[in-house]
Structure formats: C-alpha cells, structure tokens
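Presented below are the structures under discussion, each in the form of structure tokens.
Values in this text are rule-based calculations from the coordinates and carry no lab data. No experiment lies behind these values; they were computed from the predicted model shown. Cβ atoms are built from the backbone, for glycine too; each structure is taken alone.
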Structure I
C-alpha cells in the first residue's frame, strides 16, 4: 500500500499522477498492509466459502499519518490524491470497506483545500493478470461497496510539462537576551520556533512574479 502523488485540475476534471510512494513499516517494524487468509478449519466447514476469500488488512492510522507527513513536503500544487495497493482481484473485492476507509482517512489527513473535490483515487495494481485499475472513491460519511466507481486511466508523459524554478530567500534572525520572566518564550527552542513561524507566514503569503505575470 502507498500514496498517489499528483495534481487535480478542476477545469479539466482530471488528475495527473506523478509518483507512487510506498508507505514504510510503522514504528513497531510491521508492514502497513498484509494479506489475511481465512481460518482453514472454518473454511473447510463452510460450503459457501469462495475459492479465494483472502482479504487485505491495512494499518489505516499509519497510512493516514504517512499521508500527513508527505503532504507537508509537497509544493507547487502537488498533493496526495489517493491510495494505491498491490493486490489480486479477489482480495481487492473482499476488502472494499477497508480500502474506502483508508482512502477517506488519507483525505482527512492530507486535505486539498484549494478545490472542492469530494473524491480521491484508488489504484489497484495486479500481477495476475498484470493490469492497472483506477477507481474514484467517494468521501461520503456512509461507506458502502458503491463508494467505488470506475474511471478512465491512461499512461502518458506528464512531467515534461513542468518547469523548475529556484528561489533564494535571505533573512536575519536576532535573539534578544531577556531577564527571567520577561518573555513568554522560556527556551532557545521556543524563540527559534517563533522566529521561523514569522518568516514562514511571510513566505506563505508571497506571490511569484514570472515574466511580469503573477502566479497564484
């Protein structure tokens, strides 16, 4: 399991995918996802058991935390736009609710505030047979099997349309030496965090000017 990194265009109603980032093991060293097999004794007693009733277990909280951390490092309108899984068709079908809950958790941890997009992407990569299936996942509060809808998925060159710009921002920090109790910042770490937050606010409100055109 991992994250889909891309950019949503509201004008074209299209999402461009740029990268797939696998979710690492959690703090306990356990994988973020695993295949759960049915109990053999229960399977042998049940006549209605399907040939392959394996399902996918996902550490939803850890995947959401991964999305939150990754989203803070993305720039230029690039966002976490969904989730991908490497899993066969049977396990995918048996894990619909788990997958939708994971996608919804990722959307809440890494929201896209600039556009009104109430869906995220769920990409299934399957080896047997080898194919890629992409679906829209609704973020409604009531998650059902109908929360997933097929969508068109096409391979193409998307990174070639990007341009890279480098910007240098110079600033000076001065740390006053205050007497005890005369400042609400008690430690050097507090002073640093406050000073950096002030400059971060200035940068977040800044506009880019390229060829006399202001970019939002």
Structure II
C-alpha cells in the first residue's frame, strides 16, 4: 500500500494515524498486541510490519461490520479486507464486495481511507510506543555459523571428489579451486543476496 497523506503527516510530528484509529474504532488492547508481535523472537511467530498492517486493517473491517450489525462467517472479515486491498483482486470482485458492504450500511469510502500502510505501523510502534526490535544475536550467529560450516563442508567434499576424478583420468589434470556461493532470492523484488549478508542486514531492503 503506498504512503498516504496521513503517513506523511506522521513524519512531520502530527498525531499517529494508527493511534487515532485505535481510539476511533475502540480497538482496546490492539496497540499492545501490535508491539508484542513486532518485538517477539522469531521462534515466537514474530510478525513483520507489513503483516501487522494487514492485521490492523482486518480489525478495522471487523469493527466496521460489527458497528452496522452485519452478519458474517468466521474469517469473512479477513477475506473482505483482502478483496478491498489486494491489488491482484479482480475489479468485479472488489465492486461486488463494496456494494455488499454499502447495502449493509458500511461507509466503504471512509473505511478504505482508514486503512494503514506498514509505514504507519512502524511510526506508531517506534514513535508513539517507543518500541524497538532487536534481533536475537545468538540465534543469528548460530545460523551464520551453520551456513559457513555447510559451505566449508561442501567445498571440502567437492574438491576431494574432483581430485579423485583427476587421479583416475576422468578429469583433465589441473589446479581447481571450488567456490561455493549460497545466495537467497527475494520473491518480492527478485534481488539476490548472499545468505550471510542477508542475515546481517536483517532482510531485504524492499521489506522495510
């Protein structure tokens, strides 16, 4: 979701859009939940800022539906939020969803204007709740050590196999140096990054 005027206002020091919406929609406890999910360890199902923005927008949809006493099935608010926000949703499906909400009394234009971006969530957590996320150094170091050991092991085994092939005459003699490059490809933007560098950077830049 692109940055909105509200997102820009927050960077200028005005009231947090997220904080305002929590009060307007009476989403008590959601601020603390967002902070816990963002600052949790990876092993505790930590959520990214984008995931938290999606969670927040779903709560807005659920609250808007409850305000007009709109009957819904389990998980329907989540699906409606997806239909309204996912750019890959067919326009006909989005239109049908909007019309259904409007028939039941939901002000869809106002609801969509209230949807937040991950930038808004980040501003709310870091500026208004003074929260911060620190990576588990022991965990990341352990992963890096494992990757480095595997890379060294693959290099050692490959060099040994090449040497044996050369001795049996199945490979032309010569000096070979094996280079093992373990890289990760971001499925969102296609960027390739060395795994160790990816861990040090805390992820791909496009996911900030």
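When Rg and Dmax of the Cα atoms in Å is computed for each of I, II, which one produces 22.7, 79? Here the read-out was taken from I. Can you spot which of I, II the value -17500 was calculated from, given it is helix-only ellipticity at 222 nm (-39500 (n - 2.57) for each DSSP H run of 4 or more, over all residues; to 500)? Computed on structure II. Comparison across structures I, II (criterion: FRET efficiency 1/(1 + (r/R0)^6) of positions 92 and 124 (r between Cβ atoms, R0 = 41 Å, to 0.05)) gives the highest value for I. Given 16 as the derived value for relative contact order in percent (Cα under 8 Å, 6 or more apart), which of the supplied structures I, II does it correspond to? The read-out comes from structure I. Here FRET efficiency 1/(1 + (r/R0)^6) of positions 28 and 196 (r between Cβ atoms, R0 = 35 Å, to 0.05) is compared for structures I, II. The highest value is that of I.
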